[in-house]
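Quick heads-up: structures coming right below.
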Structure P
Amino acid sequence: MKTLPMLNARPIDEHWTCQRSGECCTLPQEVVMTKQEAAELVLHAPKEIAMEFRPAGDQFVALKARPCPLYVFKGCLVYEHRPYNCRRFGCMRPDVKAERFEPSGANMMDRVKTSRAMRRLAEQWRRKAQRWARKRGWV
C-alpha cells in the first residue's frame, strides 16, 4: 500500500481541534450526500440560497460547492442539519497557515494512516456521525 508523502506536515496529538479556517467548506468542488440528507438541507436552508445538486448514483446526490452555498459569513447556515460527510470530516492541520488544505482529504487520511492518536480521533468522529445518521435511518 503506497501512502502519499505529507508536504510540510506538522506533528499533531489527540487533542487536535478545528482551526475554523473554512477551507473545508470553500475549497472542495462538491459534497456527496444521500437524497434524504439533501432534502433535509433544502428544508432547513434559507429559501434565497440556491443549491445545485447532481445525481451521484441511485441513492446519492452531490451538492455543487467551491464554495458551499450554505457557508456564509464564516459559518454554516445549516450546521445542525449538515450531511454525514461534513460531520465526519476533520482536516487535522494544527496550523492552517503553514500547511495547505487538500480537498481530497489527503491531510486527514495521511495522518490517520501514520498516527495512532489520529486513528482514534477519526474513529470517534465516525462513530458520532454514524449515531447521528442511524437516528435518521440513513445507515
Structure Q
Amino acid sequence: MCARDRGFTLAEIVVLIVVLSVALVGVLLVFQTTVRGSADPQVRKQALAAAEALLDEILLASYDPLPGTGARAAFDDVDDYAAYSTSGIEDIQGVPIPGLASYNVASITVTATPLNGVAEAKRITVTVAGPQNFVVSLDGWRLKYTP
C-alpha cells in the first residue's frame, strides 16, 4: 500500500464541504418555508368559520324588508346586513369574541339578482379579512318563497 492510497486530499475535502453546505442550505430553506406557512391553515380556517357563521345568520333573516334597523341584534331582514362591517369579530350582541380581534368583517353586499329564472333572489357576499392580509369571500343566495 503506498502513501498515496491512504486518504483524501485537501482539495477533495474542500469540495465535499462545499457540496454538503449547499445541500444543507437547500434543506434549511425548505424547512423555513414550511414552518413559516404552518400558521396559514389556522388563519384560513378561522376566517372561513367567521364568514360561514355570518352568512348562515344572514340567510336565516327575512327576504322582505321589515321595519327596524340599528344594532346587529335588531337586524330582521337580509337588507339590514348590507354594508355591515366590524373591526374584530363580534357575536350578535356586539361582544368581541376572544382570540378573533385580528379578523374583520370587511364587507357584506346584498344584491337583488335573478337566479335561474327566479326573479326574486338576493345574492349575499360576506368578506372576512384575517391576519397576514388573508381575505375570504363567501356567496349565498336568499330566495323569496311563496306560500
Structure R
Amino acid sequence: MGQLIQMGGSVAAILALAFICARLGLGGDVRIGSEDEARQLAREALCGFEPEDLALDRAGIGALLRDRQGRVMLLRRHGAHFAARLLDNHASARLDRNFLTLGTDERWFGQVTLDLGDKAQSWASSLRHLGTNRA
C-alpha cells in the first residue's frame, strides 16, 4: 500500500510540474518566424553584424545571413534559444537539392540541415568563396 501511495505522489508531482511548465510557456517549439526576426537575432548575436542578404529555413529552425563585409552567419535552434556562428570556410557544407547541411569546426555546435528552397543552390555556391579573400 505504501508503494502505491508513493507512486501516486510521484505521478501527481510530475503532472504538477508539467502543468507549471505549460503555463510558463517553457519547452515550446521555438522557430524563427520572419526575416526581420532572423535579422534581429543576428544583430543580437554579433555586435556590428548588419545582415544584407538572408535565407530562412522553411521550418524556421535556422537561417543563413550575409553582411556587407561578406561574413556569413549561421543561426540554428539550440534548445529554447538560437545559437549563431560565423562561417569561415565551406568544408562542412553539403548540398542536396533544396537542403543545405552546414556545420562548423566547433564540435558542440553540431550540424544543421536547412531547407532553403530555391536559394539553397546559390548559397552553397557562395559559400565556396569563404576564406579565400583573407590576407
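The numbers here are math on the coordinates, done by the rules we state, and not lab data. Nothing here was measured: the structure is a model prediction, and the numbers come from that model. Cβ atoms are built from the backbone, for glycine too; each structure is taken alone.
Just a few scattered comments:
- Ranking P, Q, R by relative contact order in percent (Cα under 8 Å, 6 or more apart), the structure that comes out highest: P
- At a computed -0.60, -0.79, -1.35 (log10 I(q)/I(0) by the Debye sum over Cα atoms at q = 0.13, 0.16, 0.22 Å⁻¹), which of P, Q, R: R
- Of the structures P, Q, R, the one that 4.8 was derived from, the read-out being distance in nm of label points 7 Å out along Cα→Cβ at positions 18 and 106: Q
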